[in-house]
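Below you'll find the structures, each written out as structure tokens.
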Structure 1
């Protein structure tokens, strides 16, 4: 007798239906642990990884870099080789540094009225975003530019449109654009919190935020030295921008008095703002990184001068001290400015080729004005 054929069960059972596993919720990066993040602008000279190692040796938990030379229009490849970018990302993860802030080129003028300069600025800023995302940057800081002959309203609208053009078909991944306030020198945009607020709200579609520089705030007339002055400034930030949209502060003292409208940074506690004001600012619960009042991951990044070897390390240590926190142990023998480099800088300064040294190698406005191409 032939074997009985097996009967196939073709009845549909809803339990048999394929159901793909839901995508896991993205986890916040390790550095967003509720602790205040403190860092400094570090140099990429030699390799991008050198900036990470400098931050580690200086006792930082965060850092800021330029992804290319900030004083020339990009002449070489706009991209970073993936092998270099991957090595940088891996080393940063090992060190637990964050956030990583990439500062855009100084020549970029997103509010330019001249078509050629504006087009060049949009392309240059696009290239900045490409490099920043390759490195895994969390924020890209950019100055809105100078209005030139345009009215403030026209210039603000132009800057917003320029940033939108630069980000078209550009996957930002986790990088967020931050607009930095200015000190109010010349016809620069963004010296008032209201202007920064207009730019940020005009870029809501890309979730832009703000990076506020303490020296620039002070130079443009915001009183930070008194308890009442700080409270008033915080209220104005909240009303015009929203403190939740300010994840990064540039922590710089000022060589310029209140309302002087010139951008000159000083060592922490040794300028016109003073140590007491920085202590109050760094310990203010609304400016911190602890919930419910603070913003998780908020960072204070120094862009202070390096006049002598060790100034960078001392400024980072001073920020930790004034914040009432113990930062990572720094290498007491390390500085981005070595004695040999200082000797070289002194010679160049004597020859008139440079006017000073800072953690960002920032020259004076007078020197930049001599270069027509660098004019904003």
Structure 2
């Protein structure tokens, strides 16, 4: 079957811009660095812009505006809107609308970056091709009431160019006193930084629906991956996020790498954020137990379907694990229904037992036929 690009659906503005900025990043910036290098000022500016822009997407565009996971005072909202625009990922109004639609229709046709249409589509294809008809912005009525959001929706392209490209060039020109320095500001702090932050965001739509584990739910393709969390400012715990999308945390475990979560927590301590939404530990544990029971049932069905005598001991072992998981699940579920106060020690014991049972379940494998 011959492949044909539907040119009538190509979003030429997005395509030309992404090609141009990517070429500057992967060709222009390395050539510049090879010939002129990078001093501490440009390096520090690059790190600042990566952190400011990346966190403005994950903390601002995503958790604050799309999911309303916490409330923030106007300086935080303004900063994330300005530096979020510098990522050249559209206004927060359009970004949040697409993202809310993604959560509502995950892995289905109305999902803007539906992974079932292929890795490349979820990663970047959905940006390069227009959807016909264009979906309306009918799911962001709450954001339309925010004057700062509407200001950014009107001026985001100008903010992106001025603050994201021209300001780094001006600062590097001021520091070096040369146009060579200004060029480095555009290529390194501007184009290279935009490319890195955009790829980090695109990874959330593609790799975070491809690589990792699903400890909380298999209702959609979202997966948890510590590696992806490292590459995406903590957004890689995507299975948890899709199950509990309004939690301000993606990495819910104490040891989870989630700099976005830590930044929100710090803003709360500084009085710049409030009403941080947290899913109760008991609900999280119940989801883990439910998923473990589903996996145990699935494995038991496979063993019973095999009909092999050698699998009898394995079936007994899985059945025993399933019984323990079920008993713990119902005990926790009843305690939550009756609103019984649960001690931290009891919750920790349930969590430890669930982890041990899941590990034992993974070790029980049917004998090869």
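Read-outs throughout are calculated quantities, based only on the coordinates presented, and are distinct from any laboratory measurement. Here the structure is a predicted model, which is why all the values come from computation and not from measurement. Cβ atoms are built from the backbone, for glycine too; each structure is taken alone.
Things worth noting here:
- Rg/Rh (Cα atoms, Kirkwood Rh) - highest-scoring structure of 1, 2: 1
- Value 3.0, calculated as distance in nm of label points 7 Å out along Cα→Cβ at positions 73 and 185, assigned to which of 1, 2: 2
- Identity of the structure behind 25.4 (criterion: mean count of other Cβ atoms within 10 Å over residues 105-112, calculated), options 1, 2: 1
- With mean count of other Cβ atoms within 10 Å over residues 33-40 computed over the structures 1, 2, the top value is the one for 1, the highest of the group.
- For helix-only ellipticity at 222 nm (-39500 (n - 2.57) for each DSSP H run of 4 or more, over all residues; to 500) computed as -17500, the structure of 1, 2 it came from: 2
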